[in-house]
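So, here come the structures, one by one.
Coordinate-derived values only; no laboratory data. Computed from a predicted model, the values in this text were never measured in an experiment. Cβ atoms are built from the backbone, for glycine too; each structure is taken alone.
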Structure P
Amino acid sequence: MLKQFLLIAFIFCFKISYSQSSLENIKTSAQDSIKKSAFIKHLGNGFLPTKYFNFDLRYLIKYNQYEGIRTGLGGITNNTFSEKFRINAYTVYGFRDGKYKYSIGGSYRIAKKTNTWVNISYTNDLQETGSTKFITDGRFFQFFEPRLLNIDLFHKHITKSTTVEHQLFHNVSSKAEFSVSKISPTYAYSFNSNNTAISNFRVSMAKIAFQWSPFSKFKTSEKGLKETKEGYPKFTLQYSKSIKNAFKGNFNFSKIDFRTIQKFIFDEDNYSEITLVSGITNGDTPLTHMYHAYPNNISKETVMQRFSVAGLNSFETMYFNEFFSDKFTTVQLKHFVKPFNFSTRFKPQLVLITRYALGDMKQPEKHQNVTFATLQKGYTESGFELNKLLFGFGLSFTYRYGAYHLAEFTDNIALKFTFNVTL
């Protein structure tokens, strides 16, 4: 009887021990899965996480026509370091121009509920001439930035800035910025201001921007406000004011920029997307702060010599530095056809595309030593992409027609790679 009791007790203890071990294994497996998922999410956002500091993959290696290969290191402190304070910095080196560029900044959160941060930064770097960014735009990361390969018109800038970001409502975010920039174009350029040619100048700029997502759904958590369902349309409005004589600023001009994005979703992978971007400047505005309408075509003789990589929202047949405007509007229409289900691994997707740009400039003669046209007649291109053919690569074909159709037929054609990878 004692032996039977001991045997039953032994089996009972073994089962308890085995069950606890199994639960521990399941728990460990679940934790590993969560860690792996978080790690992949960080990589998808362009970060390589460590305990206190996340390395920023955007600065590892890039290429453009002015710097050649551009490589460096950068990153930002994470929540383990501090949930209220963060430090971000990067340094890069361009092998063609032989120059180091860098930036350092710090941020302090003054209100968690409204996600209110105060940021300061000092930057010594390059910026593409004619490019405009919405300061409310979140971080955007691509493993490969196609337009960057062909850009050659940059200006150097040393910028000191202070920004305040604040969540006004669940569906409205805002950001205000004041910056002082010392600007030196890397190309031969001067602006004629009251019969005085200015080549190097200062811009003291105040900006305020709002991003409104009226149909998105949000949820408040310990980590802050999170968008749980993306709704459309989305609207972004930004006002910029350059103040003459403030901190030795040379110009007095203003800019209003607007963007809206609408999606018509028929299925998860079958939808249409419309993007409208518009901007206008008023006052003496140098070329550095004008609009270029997102060109992505290089000036080479043949179609194959111009063969490169298509951008996400760029005009593929428009040549770099061909057009500049002080007021412009672009409309891009894309229709994503449901992927062709050839196999579990081979599902190419057809995207039909049409783009239109309209612009003008009041006094182009003020911009000296540069040659460009304006867009008052309206620029049109259409084409298609066949994406994800092999390892994320696809093909793009675009044709330029209408008022700015070129005499040589092949000069209106753009044939390029596409590259789409998601984690």
Structure Q
Amino acid sequence: MNVAFIPVRGGSKSIPLKNIKPICGKPLVYWTVKASCQCKYIDVVYIATDSDKIKEIVEAFKCGDEAETFSKAQIIGRSAESASDTASTEFVMIEFAVNYDFDNIVLVQATSPMLTAADLDGGFELFNSDGTDSVLSVVRQYRFLWDKDENGNVTSSNYDVFHRPRRQEFDGYLMENGAFYISSKADLIKYQNRVSGNIKAYEMCEDSAFEIDEPSDWIIIEALMRKNGLVKEKQTVEEEEIAEERKSIPEIKMFLTDCDGCLTDGGMYYSENGDELKKFNTRDGMGFALLRAKGIITGIITSESVDLNRRRAEKLNLDVLEAGCKDKVAVVKRLCEQYGIGLDNVAYIGDDINDMEVIKMVGYGCAPADSMPQVKAVADYVTKAKGGEGVIREVVSLLEK
């Protein structure tokens, strides 16, 4: 049997009763209890507290509209010794372990409201893999670290100062975010520690690096929770319409786009030497990478035939570059036949009148915010971004959801 263990005491010094202080409209502990209850690998969620007030509030989770969601939750007590300022988390874990039956335990920290059930599912799947004794949650950081010696001199500890890597070339390092730790009961008692043996790391999103320890953290984490979609806000009419559009998106197997006005801002820039320049958006590169990871065919169809477009397509590792194209409809039909894909399974982004027929023909036709009005009128989706401002990334995010 797998259990979650969430220790919450009432004697916090930095923020009194912080575990039940509201964040995004709910008590802080609500978020981690909910994530734990929704994890498919957890059988029982134990919330251990010395505070009658915290007990009352957590019990209320089981009586409201979400009673079914919180059906796994059980509130238990903890000794005064384990709730003292000097008691370690291991102390309260072992106190719990000697009094309750279970096979494996995940320690969940109430101060990590960014935790989701999907994170816990992933943690347990890693824990169940061969050669794993325990798992802890981490985030990948991309900071350059330095060490100082006794003379005050510093040396870099995780990169070569003479070959400073770009972020996309830098592996960074892993940092505990304190969200959860998984171990067996036997190892917890044997080693008197939350992790031991062969330890694996489960990577959570970078935003989850923040924990709530000081009052100022509240504002930051509330904003991050909203940004990451952990809080369901009341939808405006416009948002409801967008949500309805998302429901109607077909399965996409091929993703094609025009170049100028979509991947770029449509501007034509020239250097002093007369060289033609274009401005592309790096976020679109990530969009294409996400599509490729899902096995979706990607490509550019453009009426231009210039080396700049070819170099960009090569850098993005696209499957298709149709340059100097005069009949986009014919090209898209040919590509569908070549890859064995139906027109309904194609997404296309275009911004001008030579894109209109393709937009109308494919399963999901899109247009940037600054497209020609008649193009936007026939598009299934008009982005909030203008050409060159991350149009592809916005549409990919929509497809992911």
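Of the structures labelled P, Q, one was used to calculate helix-only ellipticity at 222 nm (-39500 (n - 2.57) for each DSSP H run of 4 or more, over all residues; to 500), giving -4000. Name it.
Working through the options, I get structure P.
When distance in nm of label points 7 Å out along Cα→Cβ at positions 66 and 330 is compared over structures P, Q, which one is greatest?
Structure Q gives the largest value of distance in nm of label points 7 Å out along Cα→Cβ at positions 66 and 330 among P, Q.
Of the structures labelled P, Q, one was used to calculate semi-axes √(5λ) of the Cα gyration tensor in Å, giving 49, 26, 20. Name it.
This value belongs to structure Q.
On FRET efficiency 1/(1 + (r/R0)^6) of positions 90 and 226 (r between Cβ atoms, R0 = 25 Å, to 0.05), which of the structures labelled P, Q is highest?
Max of FRET efficiency 1/(1 + (r/R0)^6) of positions 90 and 226 (r between Cβ atoms, R0 = 25 Å, to 0.05): P.
For structures P, Q, which has the highest computed value of FRET efficiency 1/(1 + (r/R0)^6) of positions 130 and 258 (r between Cβ atoms, R0 = 35 Å, to 0.05)?
With respect to FRET efficiency 1/(1 + (r/R0)^6) of positions 130 and 258 (r between Cβ atoms, R0 = 35 Å, to 0.05), the highest-scoring structure among P, Q is P.
Assuming 57 is percent of Cα pairs over 21 Å apart, for residues 74-185 alone as calculated from a single structure, say which of P, Q it is.
Q
Out of P, Q, which has the highest value for mean count of other Cβ atoms within 10 Å over residues 58-65?
Of structures P, Q, the maximum of mean count of other Cβ atoms within 10 Å over residues 58-65 occurs in P.
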